[in-house]
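Read the figures in this text as sums done on the coordinates, not as results from a lab. As the structure is a prediction and not an experimental result, all values here were calculated from the model. Cβ atoms are built from the backbone, for glycine too; each structure is taken alone.
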Structure 1
Amino acid sequence: MKRQQGFTLIELVIVVIILGFLGAAAVPRLLDVTDDARDASVEGVAGGFASAVGLVRAEWELAGRPSGNTNINYDGFAIDVTDSGYPAGNSNEATASAMTATSCEFVFQSLFQSAPTTVIADGANSYDGERYVVRFSGNDECQYVLAQGLESGDTVPANYVNNGATTADRQGFEYNADNGQITVFKN
């Protein structure tokens, strides 16, 4: 009698069914990995930003808490601070309400040694692969939103959230220069 070699059709079907079940169980976990990675990235950048804000405020404290339009030298950059000692840009912004999207971008870029790339959301700038979209919100806060859903060359609207997504879908953080508070938002 000849010996059988290989798998029977039944064995092959059973293996395929088992692999299907394993794949169905793993796919939902793998789909959440991208959002989790973005959340972790935003939290890391926000944490570094918060540390740098604390260092600028410490420099302000060491300078004797000067009032008015004060510049603090932070790692070679002259950064304006608010009356409470928090970074506010470089154009004599003594309060958070005097800030603009440009001063928000300056604060972001000057606080990091190697800052993620940014683009200002003003309806005129074009997206070219930047990591964060910078806005100045109506409640006197800088918003740094993780850039998603943009193609190279797209104009970044002034009200950019996540290119048509709802506010709940955005990932990033807000900075209030009046009190130094940093609030992370993520989906």
Structure 2
Amino acid sequence: MTDETRILDVAALKALAHPLRARLLDLLSQNGPSTATSLGAKLGESSGSTSYHLRQLERHGFVHELPDRGNARERWWERTAGRISIGSPDEGPASPAQQTATQLASLAVMDAENDLVREWTTRDPDTVPADWRGVSGSSTYVALTPDEYGAMWREFEAVIERYRAIRGQAADLPEGVRRVFAQVRSVPIIDEEPTP
């Protein structure tokens, strides 16, 4: 994927806020190009429904059709290259519409990602190759200043980028290589005033 990051406008955020669209985009990110029929089968949806939502994602630049790969009956879809930023741009306070759309899109994407983690967690271990049965999560609480928080994030991003640079989003993976969903979340706890 390209290193360009696209900051989403309100219309694109609203399009992504639909749970099925977020899941479709996630599946195309995980598995590469697919058809509406195949995606529908994975999600328990009709091909008509997935086709409609893929067209909505296309309208907002999240996916595009692969005309060389399809035919009159089956259209192939691919996630558009590049990163997306759901957060507000650093141009001052977001409008109420931007804030709401950002929250809804964030929740839809988070739900799709949580589905992937939930499927992994509940998967029969006998269906997973032994080499891939290792640690898949960790959590903790840390006490940080805003500067330390920013530095921690830059370090997380650097680690992920170092491994992404090895193969990027290669369509054809060599033997022994699998796509891995890597996620880092952190949120400052601001409900209570710090104790002196």
Inset, instruction - Tell me which of 1, 2 gives 16 when you compute relative contact order in percent (Cα under 8 Å, 6 or more apart). - result: 1
Legend entry - Origin of the value 24.4, 100, where Rg and Dmax of the Cα atoms in Å was derived from one of 1, 2: 1
Inset, instruction - Could you figure out which one of 1, 2 the value 0.10 for FRET efficiency 1/(1 + (r/R0)^6) of positions 35 and 59 (r between Cβ atoms, R0 = 25 Å, to 0.05) was computed from? - result: 1
Legend entry - Origin of the derived value -12500 (helix-only ellipticity at 222 nm (-39500 (n - 2.57) for each DSSP H run of 4 or more, over all residues; to 500); candidates 1, 2): 1
Legend entry - For FRET efficiency 1/(1 + (r/R0)^6) of positions 107 and 131 (r between Cβ atoms, R0 = 25 Å, to 0.05) computed as 0.15, the structure of 1, 2 it came from: 2
